Structure P
Amino acid sequence: MRYTSSSRLLNMPLVDIQLFEPGASSRVVRGWIAVGDIAIGYLLAIGGVATGGIALGGLSLGVLSIGGLALGGICMGGGALAALWAVGGLAIASHAAVGGLAIALSYAQGGLALAAHANDSIAVQYLTSHPFFSIARAIALHSRWALLLVFLPLIPLVMNRRRGA
């Protein structure tokens, strides 16, 4: 199923979605909101490989990245490499990181933490009071429901496709 909105902003479609298209010639989708195998979304990208402002994917690159391997400004994932804050199994960030292996310049908390303040009371106080880390903790605790929110907007598209077929 391929959907590209007719509405455009700065010569880019507002929405570009490609789902369930085995053998499709183009697997790259581009738009302000992009959903597909390889998604380039200036605002939101969701896909196996996602690049955008907010990127959700197996490999994600964005200002806010969430994925198996997340790279960008603020990251959450199995592996998270961030310019500012990171949460993940392997979390590396310039300012603060939380994870199994957490590496940062200032604050780190985890199984193995390396930072100026690593697993000490100052790191714990900073990381428990910081909004990003509170939100990341909530997402981790309720991740199955957060994943549902990703797919919820796609239900009308699938339903319309079935009615049209």
Structure Q
Amino acid sequence: MFDRVRTSLHRLITTPALDGFLPVRLPKDLARRVNMTLGDPLCSAEELERRRSAAERLAKLRAKGNSAGETGLPRVAAPVVVYFEKDRNARLLGRIKDTLGARNIAFTELDVSGDPAAKAYAMREARCKEDDLPIVFVATTAVGGYNDLVECDVSGKLETLVYGAKKVAKS
């Protein structure tokens, strides 16, 4: 019943009949503008059917995504940057690379030996001294040196920092 009213009103405001007559054209134009502003609640039967089928497809996709616990989209990793100085603590840098590589975490190495501003940033944010380089950052969060990275990895916090919190399936 309501659908017939919607489609009939849509047909009434969109028909070109009597558009040459000013007292009819102005209210129809106003009604079309109001309808468009409100998101086209008055629409044709074909448009109404298209909207309903789209809503059904969306509901099926949402149900499919929720039943698996995830949406099926790939997880996007936060950028991981390792700040290091060229010849300082090379062994720790190798260990950091091995640890991140073992977890399949992509990272960028940034040599700060010729960049005092980057070096000052890394030391200020990580609250460390020059001797503590290399330092690992996940996005803007300072993880710290090798020992801090291992502690973060063992506690499971590293995966949360890099990939975000996992969505828990509702049961």
Structure R
Amino acid sequence: MSTSTLLLSLFRYKARADEELLAELAALDPAAWQAQRHGAIRILNHVYVVDRIFAAHLSGRAHGYTGTNTAETPTLEALSAAIAESDRWYVDHVAALEPDALTERIAFTFTDGRGASMSREEMLAHVATHAGYHRGAVGRAVPQLSTAPPRDTYTVYLHETEPARRERG
């Protein structure tokens, strides 16, 4: 498997995992679990903001964020739509990248004002793993909220999207 193929698979997995977790949160009674839902939305909004910051770095554009979260908390519905759009952008972006472009180093400025540089593949790996880390934090709260957490693992994604992988070969 090439790096390009692996990254595309990881971003397809990310999109599905994000969608499943957001659906679980939408199923919670907002009045009964107001504080927990708010905390989960804040965490997922942070992930979204970081995703958009790195999308801007990858595209050579300014992102306009001054931090890694926003002062206002979006509604779950608005955040879900924004995350779905962002996830589609990443899948399309990775699918269109030439393999040689992955090693290109890009200079950028973090929201703290300090400069940095990373390769495209490092940035993409960061976005994919950063999201998984924070989905895990939200997922830890879900069992406390009387519902089963989504099975957010890459192996589950691979075997559900390609059932033949479960066959002995």
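Bear in mind that the values in this text are calculations on the coordinates, not laboratory data. Fair warning: this is a prediction, and the values are worked out from it, not measured in the lab. Cβ atoms are built from the backbone, for glycine too; each structure is taken alone.
Identify the structure, out of P, Q, R, from whose coordinates FRET efficiency 1/(1 + (r/R0)^6) of positions 41 and 121 (r between Cβ atoms, R0 = 35 Å, to 0.05) was calculated to give 0.05. Mind showing how you got there, number by number?
Details: P: 0.30; Q: 0.05; R: 0.70.
The structure behind it is Q.
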Assign the value 35, 15, 13, calculated as semi-axes √(5λ) of the Cα gyration tensor in Å, to the correct structure from P, Q, R.
P
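Of the structures labelled P, Q, R, one was used to calculate helix-only ellipticity at 222 nm (-39500 (n - 2.57) for each DSSP H run of 4 or more, over all residues; to 500), giving -7000. Name it. Can you show the working numbers first?
On the way: P: -7000; Q: -17500; R: -21500.
Matching structure: P.
Distance in nm of label points 7 Å out along Cα→Cβ at positions 33 and 137 was computed and gave 3.1; which structure, P, Q, R, did it come from? Don't skip to the end; give the middle numbers.
Values: P: 3.1; Q: 5.2; R: 1.8.
It must be structure P, since only it matches.
Please state which of the structures P, Q, R yields 3.2 when distance in nm of label points 7 Å out along Cα→Cβ at positions 17 and 81 is computed from it.
Details: P: 3.2; Q: 6.8; R: 2.6.
Going label by label, the one that fits is P.
Comparing structures P, Q, R by relative contact order in percent (Cα under 8 Å, 6 or more apart), which one has the largest value?
Working: P: 7; Q: 21; R: 31.
When relative contact order in percent (Cα under 8 Å, 6 or more apart) is computed for each of P, Q, R, structure R gives the biggest number.
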